[in-house]
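What follows is a set of structures for review.
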Structure I
Amino acid sequence: MKQHFIITAFLVAAISATAQNASRKFLNTKQNGNQLEIATSDGNYQIQFYNSDIVETSFIPKGETFNPESHAVILKPENAITEIVETTKSIDFGSQGILVHIEKSPFKISYLYKGKELLSEKNGYSKTDKAEILDFNLDNSEALYGGGARAVSMNRRGNRLELYNKAHYGYGDKAELLNFTIPMVLSSKIYAIHFDNAPIGWLDLDSKKDNTLTYETISGRKTYQIIAADNWTKLTEDYTDLTGKQPLPPRWAFGNFASRFGYHSEKETRDVVAKFRAEKIPLDAVILDLYWFGKTIQGTLGNFEFDADNFPTPEKMIADFNKQNVKTVLITEPFVLTTSKKWQEAVDKKILATDKTGKPFVYDFYFGNTGLIDIFKPEAKDWFWDIYKNFTKKGVAGWWGDLGEPEVHPTDLQHANGSADQVHNIYGHNWAKLVSDGYQKDFPDVRPFILMRSGSSGSQRFGMIPWSGDVGRSWGGLKSQTEISLQMGMQGLGYMHSDLGGFAGDNVDNELYVRWLQYGVFQPVFRPHAAESVPPEIVFREPKTKALAIEAVKLRYKMLPYNYTLAFDNSQLGTPLMRPLFFDEAENRSLDGNSDEYFWGNDFLVSPVTTAAQTEKDIYFPKSNNWFDFYSDKKYAAGSSQKIALAENHIPVFVRGGAFIPMIDVIQSTESYSTKNLKLHFYYDGSVSASTGKLYDDNGKTPDAFGKGKYELLTFKNESKSKQIVISFASEKGNAYISETRNVSLLVHNIPAKPKKITINGKAAKFIWNKNSNVLEISVIWEKQASKNINIQLGN
């Protein structure tokens, strides 16, 4: 540690030139383990290390007491090795990673990571009549990300972003404010700062171009965490260690959904499901919008029971769907209208938010005259959960929480723990927690499916599946989706996805619909959804569009082994499913603002088609590997930029050289999923001497199957020389998992000549080499828990 401080001394001197708040005077310090308290003339700083890569700073102004309660953070401070070095001029408080440097006069706090400056407080804490402020110095070159779900550009520096969860109906390629506003900023210098406070405010990412980052809030904690790492993957792992990992969703969540606004009757819903099954188009779930509890859009929110006229036998319908391996998902909203069946019950049981006199706060919005469920009240949580519990017992498999910003949330409305503005941004967060906690208590053997339109930092740990709101059915709407999903994945919410095809608008654009679904194959949840003026379901589209859309949904099912393994990695490491290109090339500053291409997991490079009638597209191929066209196997050189001709039946997708891609044949539902018959694609590239891959398997249903030992992890390894490829298979299973023998069709791509010889565990093996495609096929019977070594002797 002393060596670390010596190394950073020169940098510390360099960044200390700019004074902080000139009126803030240093008084004294007190150390308590990994926590350092600094007394100043206008308040106290409390600095605490969680581990060597995460440090938290809180400022407590004079006259205030520290509030230790965080909605976001669940990590407990570890016994990180820290050291404090104090001189007459400065204090260095650091770990093996992060160093906090405090200049005593003029007072200033700076943060470094392994000798590299991250950022420093500018004025630190200040207060105006309207806001409490924390501001920081930036360097003039760093790109900035974060702030939640927006469509403002991938590099968000220069924007002033409101922190107030709010819907934007029918948005296109620009949307400054959407349903998820997260008080977090990430930098191209590979650090993040999370402002750990719930009330509304603003996040200013250097809009005045004076190299200043500013967080403004109406009230609450003046607490922030700095997270730093050597690479982006480790940064997201550290942040999700701090705020929680996303549990693995049920496997059916990775299938195809039938969804629209909305199915008006049981007959209509049954007919849609029957049409999917009759046409043998894979389907895993059907989602019922608000007509399940009311004949009309307005006047019915809060009924929370099936409309008996239009849904006469709902339990039988749900049971029949379950027999067809189709899950039922119901929408709910947190509003109870004064015209709803449960209004008086809600009043009597005091589960509604109130005015300042304690009476239910009633107001008008689009859907009617309403009250709002106060999910921060214990009795309201119990009341609301009982509704979910009863329907879950009747076979409902998943829940859709809509309008949970809340959509209209008057400032004067009071919750049990504060005003509307103080808890607005964590309403959806706590709503998801309510459902998650309920499942853990009453259905501990079931993985919940919680589709939510609003949340906050840390919402991923409740299993929240976010979506990007009511996007317009337009090319601009499609174009904005990659930015939104990439940004949210970096902020912990890896399942951000869109209404495939677009939600809002009466226009029928078959090309747009197909391109959106083709993109949907390579994003977290495959859920076509739209206002009913244009059918979002594949079965109702014209023949050519339907054929292309079916091709996309079938590919989605073929990729289930790869996609489910991505989900496993996310649950263990917090790694986003969709990743920006700079995850591979952090030093390549030309990629800072690129959201036109992205990685799907580690091994796919994807570039959606977001322009009508486009015939070609410029693609950059990251320099870490050569890349192979997923559809033609054509090879593209690492670090090159190429103009690619576009095909009608797919978007540009490429596979990393040396990658293993596990796939299966098409199935009609994930209930039929099995890895017993596996197609394992290996993309041989002579420049890659060693590479690995894996496949995670469990029953798709048990919560924390990995932690309970109910899993198997298959690993694949490549070791290549000039005339030889050695591929090895190995498996690791949990102590509560029963393995089985697998039939593996190993497909080795990019083999230009027939191999001389192939052996499996030393015995000669039969193979098929296709000279037209240069694909080598080897059939491997992989006995349970055995290892396999496939030795391929290449020809000339």
Structure II
Amino acid sequence: MNVQHIRFFSLILLSCLLFSVTACNPEDAGHGRQPVDYVNPYMGNISHLLVPTYPTIHLPNSFLRVYPERGDYTGDRLRGLPLIVTSHRGNSAFNLSPFHAEGGELEPIVSYSYDNEEIKPYAYSVYLDEQQIAVSFAPSHQSALYQLDFEQDKPLFLSINSRNGTLKWDGRALSGYQDIGNHTNVYIYLEPEVTPSHAAVLRDGKLEDGTVAEGTNACLVLGFGTSTKQLRMKYGISFIDTEQARENVLREIKGYDLAALQEAGRKAWNDALGKIEVSGRNEEDKVVFYTSLYRTFERPVKISEDGRYFSAFDGQVHDDNGIPFYTDDWIWDAYRAHHPLNVLIDPKKEEHILHSFVTMAEQMEHFWLPTFPEINGDSRRMNSNHGVATLLDAYVKGLGGFDLEKAYEAAKGAITEKTLAPWSGAPAGELDAFFKTHGYIPALREGEQETIPEVNGFERRQPVAVTLGTSYDTWCLAQLAKALGKNEDHEFFLKQSFNYRNLFHPETHFFHPKDVNGKFIEPFDYVFSGGLGAREYYGENNAWIYRWDVQHNIPDLIQLMGGNEVFVNNLDDMFNRPLGRSKFDFYAQLPDHTGNVGQFSMANEPSLHIPYLYNYGGQPWKTQKRIRALLKQWFRNDLMGVPGDEDGGGMSAFVVFSKLGFYPVTPGTPMYSIGSPVFERARVNLPNGKIFEVIARNTSHANKYIQSAKLNGKVLDVPWLSHEDLVNGGVLELEMGEKANKSWGVRAPKG
């Protein structure tokens, strides 16, 4: 080898050493990227059928949230610039619209052509190409900052709109409110860095002198002349009053430094997302993981402001007594994985959330646990009362921070005193009396008219879904009663927790609706019976999904079906069973039942635990295979990369757990079912200072099967972990391979 060859190969070696980040060591391809750099807010912004994800800019669990307001991701126009959205999927409470006057009639909210949009969890920028205005934005917790750069030498105007409220200009700042329903207002205080030359009110498309705008589409317009080339404005939001909105912005934003505010937001997100560290060769897996984790911080939101909060549950302002108040939590699905994730990585926050639930119950007319607490009160949506599951799950995993006695009484009231009819906050009535006597909700036969007033006309009775959901809820009540020494209650509710048996069809192995006489409804189609969304019998999903809705007693479900072999065959049958009609006809009737693999629906939360049920039937290799397939098929780093409605973290928490390699099948038990970890190494940085680590040697898209396992150096031959195993810190080591080891983990988890 001559000198030139030596020099050439020396340069190659040096290059490998210097640039191993990308070329020479694929495992370290993401070196230099922090967790927030992997978040793609656009993932899932085009829905498969119903509601897409929203590219939300906010800090973790903060109530100031914004996202571009347009018809959908492909929408050609922006409707103004958002100042706050008051609920997940909501419209902006206030809109900001900079524009250059062109003559003609003006609109309260300008419709913009736009380009070069960039969204990060802590920053937003977009170019309004027709107006030639560059927009930059950064949020804090209860306040935010906009920076607008102008290119044209034309008169500049700034329109601020409240859809239903009042706006005032006092010569220095704009303040006002919008009514968002149920006697709840959101207040704003906005202060521009440059003082405008004049203010006007927009009425019927025309500007009039004035400083106060009121009513529907109240709109103030501030004029800045032609010399202003950059305009920065900071604003605060409050649910208490305009003075508190002013205090919020003064506390959080001292000047007009956009870069500093964005850097503070970036740090806040890295602190939150950094609770879990993952490493491996596949960068796309990291994007999907951290984007999913980011979505779990969108709800619920902390609405305490300087130690006070406005509660829509009683219409009063309260001192929080040092415990932050949280709301906007869709418990119907969040209890499955979202709340258990909080318990694991942020137990103090979860304690505050549960304390808030109990406080809401105390503040409402009836001492009933909420089901769908939102900014403007409990909307009582969906079916069942799964808040009790969040209480039990936290309790059995060692959390406190809330009054367990009060929590139990509030949960008991919600299940026994409030009607079980879906989407209703009415007191218990005829339907509930029947349930207490017969142990199931009766179904109407085809053509039979509804006569019970508390039943929502659109949502219907959902008798099977309610019977199954309430069986689980009463199991949770029974466990809490036992913990509190309420032995009679424990025995009573434990008996009710078996009510699912009353609808089990011994021949078909489905949960089948019965009429008031105890007769199964016949004829019956387990795919299509039940009308729109199967609501006459189930709820959003058909019988194939509710067949498995006995999270609290899976061993009993296995026995009802005839043992492990039949149980596993029934699972296989679900994944293999065709839609039965064209996609057009299937989804016209079952629009929530998307993300299909056979009759399984990855798109709706009642399905989340189902792939893990193979562990209980003695064939964990099928759980490993199915979980990997579902993650690859339905959760991807692209615009359609979420299969169905992502309710602000409810579905994304499933992705977080599943990519780590374990999942809480039964909230309320301190156990996790093992799946198939995606990453070579994952570290859960626990709040107690300990670390739980998952090492999956040789894992890849092909090597999805567990060959052997060790927990803290000891052989592990069962497919589950205890919560104690995790929170005490330690190491789960898995040897992964391309072909299934069908003898590993065949001992089923205990129910």
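Per-structure values
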quantity	calculated
Origin of the value 14.6, 41, where Rg and Dmax of the Cα atoms in Å, for residues 74-145 alone was derived from one of I, II	I
Which entry (I, II) yields the derived value -8500 for helix-only ellipticity at 222 nm (-39500 (n - 2.57) for each DSSP H run of 4 or more, over all residues; to 500)	II
Test item: mean count of other Cβ atoms within 10 Å over residues 178-185 calculated as 17.8, pick one of I, II	II
For 0.55 (FRET efficiency 1/(1 + (r/R0)^6) of positions 34 and 594 (r between Cβ atoms, R0 = 35 Å, to 0.05), calculated) the corresponding structure among I, II	II
Computed 13.5 for mean count of other Cβ atoms within 10 Å over residues 442-449 - originating structure among I, II	II
Given 17.0 for mean count of other Cβ atoms within 10 Å over residues 138-145, calculated: source structure among I, II	I
If mean count of other Cβ atoms within 10 Å over residues 322-329 is computed and equals 18.9, the structure in I, II	I
For mean count of other Cβ atoms within 10 Å over residues 498-505 computed as 18.8, the structure of I, II it came from	II
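Read-outs throughout are calculated quantities, based only on the coordinates presented, and are distinct from any laboratory measurement. It should be emphasised that the depicted structure is a prediction, and the values quoted were computed from it without experimental measurement. Cβ atoms are built from the backbone, for glycine too; each structure is taken alone.
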